[in-house]
Structure P
Amino acid sequence: MNVTLRQLNAFINVAETGSFTRASDKMHLTQSAVSGLIKELETNLNVVLFDRTTRQLSLSVVGHHLLPQARRILNEMQLFENEASSLTSLAQGKVRLAVSQFAASSMPAVIAQFTKCYPDINV
């Protein structure tokens, strides 16, 4: 089983819009691409996510059950990406300090501890 985030995104968009066409517009894909993603997801999971008729598309019982979990997965992935992005921008650069003579004697220990915690920051 190889479920992709694109497949889950297509599943959520089709479920929310109730239409392959509207979901494809929202995702900036062709209708056939979105349909293919849903078919691949259904094949990978060995389930039917949508009940299809010539005039109507609706979530199947399985689709109703799996939709909240698909949303959680995509939300967690977004949180993961945001966290990774914020970590790459942290703890880098240069810090310049100005201290009084009174505090100067304690600074070497403070700087040593700081550089252990933040090795990519030059003090």
Structure Q
Amino acid sequence: MPSIYRPRRPRASPLWQIVHRCWADFVTGYEYRHRPIHGPLRHDAIDVVRQFHRCGDLAAGFTRLQCPDCGHERLLAFTCKTRLFCPSCHQRKVQTTGDWIARVLCFDVPHRQFVFTMP
């Protein structure tokens, strides 16, 4: 049975709220607090956080979906497609990778796992 689409609310996420409140202060304070210990802040890390901050936001771009039968329209916000930082996009990647492994890599045979331990 197909599930009903429910648009997520990224701004309600505690991670999004922390990034929104603290990211600018973190970047400005990184140079004198953390750079001597951890090195320079990588540009790709800054880009990932910026993309995460705009993920699921209609103002950052969207596509319009229309049902061919009834004509009902829905707006679908673009996502950041980053892994490991954005929980929503990471979970989607985990599910599609798991489906691909089940379809392509795993043979349709019974599987067993045995664990041997030394006393």
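Given a value of 19 for relative contact order in percent (Cα under 8 Å, 6 or more apart), point me to the structure among P, Q it was derived from. Label of the source structure: P. To test your reading of the models, identify which of P, Q gives 11.9 for mean projected area of the Cα convex hull in nm² when calculated. Here the read-out was taken from P.
Out of P, Q, which structure matches 13.1 when mean count of other Cβ atoms within 10 Å over residues 9-16 is calculated? Attributed to the structure labelled Q.
When distance in nm of label points 7 Å out along Cα→Cβ at positions 33 and 105 is calculated for each of the structures P, Q, which structure yields the highest value? The maximum falls on structure P.
Could you tell me which structure in P, Q was used to calculate distance in nm of label points 7 Å out along Cα→Cβ at positions 41 and 65 as 1.7?
P
Suppose helix-only ellipticity at 222 nm (-39500 (n - 2.57) for each DSSP H run of 4 or more, over all residues; to 500) works out to -13000; of P, Q, which structure was it derived from? Of the structures listed, the value fits Q.
Computing mean count of other Cβ atoms within 10 Å over residues 17-24 across structures P, Q gives 12.1 for structure Q.
Supply the structure label, taken from P, Q, corresponding to distance in nm of label points 7 Å out along Cα→Cβ at positions 25 and 97 with the calculated value 3.4. Clearly, the read-out refers to Q.
Rule-based calculations on the coordinates, nothing more; no lab input. Here the structure is a predicted model, which is why all the values come from computation and not from measurement. Cβ atoms are built from the backbone, for glycine too; each structure is taken alone.
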